[in-house]
Structure 1
Amino acid sequence: MTDTPAPGTFITFEGVEGAGKTTQIARLADWLERQGRKVVVSRDPGGTAIGTKIRGILLDPENANLCDRSELMLYAADRAQHVVEKIQPALAEGAVVLCDRYVHSTLAYQGYGRGLPQADIRWLNDYATRGLMPDLVLLLDLDPVIGLFRATASGEPDRLEREALSFHARVRAGFLVLAAAEPERFVIVPGDEPADRVTAIIQEQVAKRCGIVP
C-alpha cells in the first residue's frame, strides 16, 4: 500500500517593487531543501508557459494603455492556470510551494493602487484560485522610494515600475492594511534590514508558524 503524501505548505512573498523577494525566496528554498523538504519555487504572474505570455503583456511598457479592469482579469487568468497546473499538484505531493506574489498583490496593486473595488477583486480571485489561499504570507515591507531605486538600478523599468511614486505608496499602505486584517496569516518583515538579518527572521517565522523544521 502506497502512503499518501501529506498536504504541502503554501508560502507566498509579497511587497513593493525591489523589496528583496527574489533573494529571500532563493535563500529560503535552499534552507528548506537542507532540512530535507521538497520545494517548488514559482512566481505570479509567470509560473506556467501560458502565464509567462500573460506576464509579458502585463509588464511590457508598450502596453501603457492597458485599462485597470483588463489588467485585473489578466492577473486572474494567470492565477487560474497557475493554481491548476503547478501549485495544487505540488501541494498534493507534499511540497513546500514558495511563490513570488499571489492574491494579496492583486488586492494591494489593483485594489489600493488602482482603486478597483476590493469585493470585486476578492470574488474574481476566489473564482480563479478555487479558494486556495497561502498558509503563510511573508510581507517584505519597504519604503517604495528605496524599492524603486533597487528595482530599476540594473535595467529599464517595466510598466508597473514606471507608475508614479504615489501609486507605489498606496500599494505599500494597502499591503499593511491587509496584513493587519489577517495577523494569523501574515508576517511583516522589515525589508530595509541587512539581507542576512531578513533571512534569519524569515527562517524563524517559517519554523514557528508552519512547523517546517522536522
Structure 2
Amino acid sequence: MLYILVEGHGEVKSVSNLINRLWKDLNLSAIPIHSPPIRLPNIHSDEGLKKGIELIKSKGNATGLLIIRDDEDNCPKELAPTKAEFIRTLDLPFPVSYHLMYREYEVLFLPCISLMAGKKIVDERGIKRTGIIKGAEFTGDFESKRDIKGIISSFFPANRKYKPTLDQLPLTRMLDFDVIRENDVPCFGTLERCLIHLSENLGTHSVYPE
C-alpha cells in the first residue's frame, strides 16, 4: 500500500486525484494507493515529519510513502535533500519520496489556465459553478511569484475568489499533464521522478531525493 502525507485541507482530495492519474499516465507498476491521503498540519518540521512517518509505519502494510507539501520560499533543491537525509535516519522498511510544491500546489494550474477558461467547475455533488473566466491566460515564470492562490483568484469572476476546499479538486481534474510537461514546470518534473522512484524501489528503504 502506497500512503501519501499532505499538509493542507484542499490537498486531501486533489492530491489523491492527481497521484492516481499521474501514476497511471506514467505506466508505473500497479500498486494500491491509499485514499484519501493523510493530512498532518506540521510535516514541515522534523518533529511533525517524524510523527507522520511513524504513523504510516504503524499501519503495518505500507510499501511506500509519498510526502507532498507546499513551500513558498525555501528552494526545493536545498531543502528536499536535507529532509531526505533526516528521513534516512529513521531507517524505514519502505521507500519514501519527499516532494515540495514550489511555491504552492496551485502552480500546476497556471500552464493550464487557458484550457480551464470558460469551463464550469463541477463539485463532488455535481453542482456547477463559474470558474476561470473566458480568455484567461497566464504568461511568465510559473514559480517566480508568491501567493499563487491569489493569482488563481484573479482569473475568477470579480464576485468570488478561489477557495481550495471547493475549487482545488475540480481544477485538478482539468489538468493536462502533457501541457504541464511542455511548459517545463520544475516541481511537476520532480513529482514524476518521486513516483518513479517509489515504483522502482519497492521492497527497499531508499529515500528520494538521493
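A value of 3.7 was derived for distance in nm of label points 7 Å out along Cα→Cβ at positions 65 and 97; which structure in 1, 2 was it taken from? Checking each candidate, the match is 1.
Please compute distance in nm of label points 7 Å out along Cα→Cβ at positions 33 and 169 for structures 1, 2 and give me the label with the greatest value. It would help to have the intermediate numbers written out before the result.
Values: 1: 4.1; 2: 1.5.
Once distance in nm of label points 7 Å out along Cα→Cβ at positions 33 and 169 is tallied for 1, 2, the winner is 1.
Given a computed value of 3.7 for distance in nm of label points 7 Å out along Cα→Cβ at positions 129 and 193, which structure among 1, 2 does it belong to? Write out the running numbers ahead of the final one.
On the way: 1: 2.5; 2: 3.7.
Checking each candidate, the match is 2.
When distance in nm of label points 7 Å out along Cα→Cβ at positions 57 and 89 is calculated for each of 1, 2, the greatest value falls to 1. Here helix-only ellipticity at 222 nm (-39500 (n - 2.57) for each DSSP H run of 4 or more, over all residues; to 500) has been calculated and equals -14500, so which of 1, 2 was it run on? This figure was derived from 1. Taking Kirkwood radius over Cα pairs in Å, for residues 9-112 alone as the criterion, the top-ranked structure out of 1, 2 is 2, with the highest value. Where does the value 27 come from, among 1, 2, when relative contact order in percent (Cα under 8 Å, 6 or more apart) is the thing being computed? Here the read-out was taken from 2.
Every number here is computed from the coordinates shown, using simple stated rules; none is lab data. All of these numbers come straight from a predicted model, not from anything done at the bench. Cβ atoms are built from the backbone, for glycine too; each structure is taken alone.
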